[in-house]
Structure P
Amino acid sequence: MNADIISPPPQDTDAPSTHSAPAVGDRVLIFDTTMRDGEQSPGASMTLEEKIQIGRLLDEMGVDIIEAGFPIASEGDFEAVSEVARVVENASVCGLARANFKDIDRCWEAVRHAKQPRIHTFIGTSPLHREYQLSMNKEQVLAKIDETVRHARAWAEDVQGSPMDATRTEPDYLVETVQTAVNAGAATINIPDTVGYAVPGESARIIAMLRERIDGADRITFSTHCHDDLGMAVANSLAAVEAGARQIECTINGLGERAGNAALEEVAMALKVRGDHYELGSNIETPLLMRASRLVSSVTGFPVQFNKAIVGKNAFAHESGIHQDGMLKHAGTFEIMRPEDVGLQDSNLVMGKHSGRHAFREKLKELGFDLGDNALNDAFVRFKALADRKKEVFDDDIIALVDDAATSAANDRVKLKFLRVICGTEAPQSADLLLEIDGAEHQRTATGDGPVDAVFNAIKELFPHRGRLKLYQVSAVTAGTDAQAEVSVRLEEDGKIVTGQAADTDTIVASGRAYVNALNKLLVRRQKSAPDRPSDSQAP
């Protein structure tokens, strides 16, 4: 730790906390945990640069609190939280910490440079967690909550406490744990449905009970953190809001452990479209939702299902004749929101090989991208190359092109420089491949069961590793035989799972680049790994 933060400043731990939750009036605070809980989804690892990019977009979008990571988990996580804390201009930046002094101190060191730092500390409170995860009795857990929340408050004015697995905790004991955290100085109390067990009525009853029974409930913000194991994360979150919760913890695209978390885009649009029902809003700039969805999908390599609410490819598509007829007469007949409300643009044919840099920049802005000069130059070169190969360049092509550029880091150890394949009805299929590895070029010809297998074999011969292929997925960005193929490749090595993604009009080239992208992420994960990294199950 730095020399200037040896121990917390002294404070009167017996005095009741005078810090109140932020006044939010008639809106719900949006707490995004894409970079913490979302990254715990196997294969969703993010680099430092990707986290900074996501953090800036979340800030621009109006997210109130950004949970940037788990600082104690590894040096990589600590660095990411620290850098996000430095670059975010408006939102609170939060780090997660288990209920021990070491976690909390490390968390504060990471978030202390934020304009509005928050420490989020948690401990399991359900019978299962007390017995099997903690080996602690009720009194020991209460004592741990008291001492760790007070320790966190000695560092930060803004402290959030979470009784993990709250929805399976005995109601009377849950009240005790929450009251203890409030008395110790927590301004926000999060009620996690850690395993996605609750149903909406139950979620609402828990919040209502706590608001009625907690002394000082009017001075704190109740939050809800719901997992989607039964497909009810958003419904549970909104039910909690109706009962008085004023903060929702969620992720872009519903990314998260197991079946994921409540989806930010669904929560935000439900509050916006059904403002007549909830009489509450959020601070989210909803036209940026599609941009955020695409960025997170590109960074993680997790494609968004076509029928996903709000941001899915089919969310505003109408094929039924009755629906099409109604839409032609009045869009409101079959649409409850406008595509532009979420930042969706229709694919169109306005760009081509004769388009200039200025027109390309304006098109990117229209699609929700604001690139710096270097990134713009790189994207423009890729666009020109694509326009030479495709007669028709659609908006979706440009989005895939920019997303693909975002996954290609300049400091990648392995780069694909040349690829030629021989395939057809007669075996063996082969691939002649040139890789640049740590600045030196290496070439190899390999055979395989088809051209993709041959390419992957060549890569593995040139750069031996223990990664096993867990997923190979190809999707067409647009229609037509000249469409770009978007390829996702997932590798697993010693429990570490990463996903690489690439797009190209040549499916085999996209496949090779996606594999190389995954391999580079695997190398980053090796560096980030640490013996004391908390398990993914040790979080709300």
Structure Q
Amino acid sequence: MSFNHPSFGRIEDNRVILFDTTLRDGEQSPGFSMNLEEKLRMAEALAELGVDVMEAGFPIASPGDFESVESIAQKFAKAGPVVCGLARSAPGDIIRAGEAIKAAARKRIHTFISTSPLHMRVKLRMTPEAVLEAVTASVSLARQHTDDVEWSAEDGSRTDPDFLCRCVEAAIKAGATTINIPDTVGYALPEDMHRIFSMVRERVPGADQIILSTHNHDDLGMAVANTLAAIQAGARQAEATINGIGERAGNAAIEEVIMALRTRHDAMPFVNNAVTANILKTSRLLATITSFDVQPNKAIVGRNAFAHESGIHQDGVLKDKSTYEIMTPESVGWTTNSLVMGKHSGRAAFRDKLASLGYTLGDNQLNDAFRRFKDIADRKKVVYDEDIVALVDDEVMRTHDRVKLMALTVATGMGTRPTASLMLEVDGEKCDAVAGGDGAVDATFNALQQVIPHRAQLKLYAVQSVTGGTDAQARVTVRLEEDGKLVDGQGSDTDTIIASARAYVHALNKLMAKRARTAPPEIIPAK
């Protein structure tokens, strides 16, 4: 079975369209918000990963959201993924989304309304007939702005089957080219999703001439399983996020969906456009931007995903990797050699190493990274891949930060009150501060607050080792909260105090960016 789609042309039945919502649903997670530059960098990485549809944001939500969707649409004005804007069924939402995506070569409006009895009664306070009318009106209006319209039944997994079929039929008649039936609250089991999609295909006229889409949340830990069950029942678009980020417990992790389809092609004979070798670097980029690392045992991209500690496992892997590895590390972007860099390594070798890790830097960025690499190499016997990733993420990927740590000296010892003396560059201006504290870290943070006045409270301070050994780099995570806004910052260095300062400065930069989006006054550094 095949049919024509306005964005993809002829669609064959064995193709699964990858719909990434990292920049929309993923960014709604507390502490995961991104600025415009970060969204553009993430959008470029998602395009390189091979996603078909990129949900760039919710244009009506704020001027910042509109600007980011519009900028991403402009970025892909000649070619690239379908750029999608989310809209409720309200006309203002749909018109705003249409304006935001206008520049994209391929564009989509994704409009939705709740259809479950609970949501209609409590949230919408609308009758089923009124909801049906809204479905038709919203899709019809969206079609005036683009030929590619997706309609979603919010809380679809808890919707009455008969009413769900009526809504889907109405959306198709109004011109929807994709129908999404989400498990909005992560309530469904795989057999539920299989039953729902099978029912829609069998009962709804025209369902064989549109794309059915599945969007699953992970509240019960079954988002990926539910996604695969829906695909087996006829869904041909999978909506997911990098690292599984998203509301509450998150969404289905797109890297897990991709590799499940690839690894179990025998059971699920479907194809997609993913460039799997780019999975790890995309995951790491998101972790850097959001300051949220994936857990070590995370499938595909966790640092233990291809590690073997058990003697039995090690023996099997040494004889034949396929005994305990169902996919190769290289297939998702991991490299096998990690002990080759040291203080005698040259610039060419460093550039090659960066390329193998998925980084392409300009000359100025390369110079900055190489300088930092040499500094670390002088203090460590061996520089691991993880060390290089940490330094590039920490130093180079934040070149546009308003605040930069230039120098830090801490005096501490038994019987003395610790004192921190530092220099920051704030919007190009040098600022100094000296402060004491209950410890070296506290003194450093107090000095930072002198330069960048703020009311933020420290909610999390965590230290972990990037690699092993007493000379290992420390990676510090700092979480700040101000007026209900949460931001996380990360920093790394072989000196834990410097790493702490870098993390706090990173968090301050994100906090300042959030302030700029919500309040016009500029931050003036203390002299």
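Okay, here's what the table says:
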| quantity | calculated |
| --- | --- |
| Which entry (P, Q) yields the derived value 19.1 for mean count of other Cβ atoms within 10 Å over residues 84-91 | P |
| With Cα extents along the principal axes in Å derived as 76, 60, 40, matching label from P, Q | P |
| Highest-scoring label, criterion being distance in nm of label points 7 Å out along Cα→Cβ at positions 380 and 500, among P, Q | P |
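Coordinate-derived values only; no laboratory data. This one's a predicted model, so the numbers in the text were calculated from it and none came from an experiment. Cβ atoms are built from the backbone, for glycine too; each structure is taken alone.
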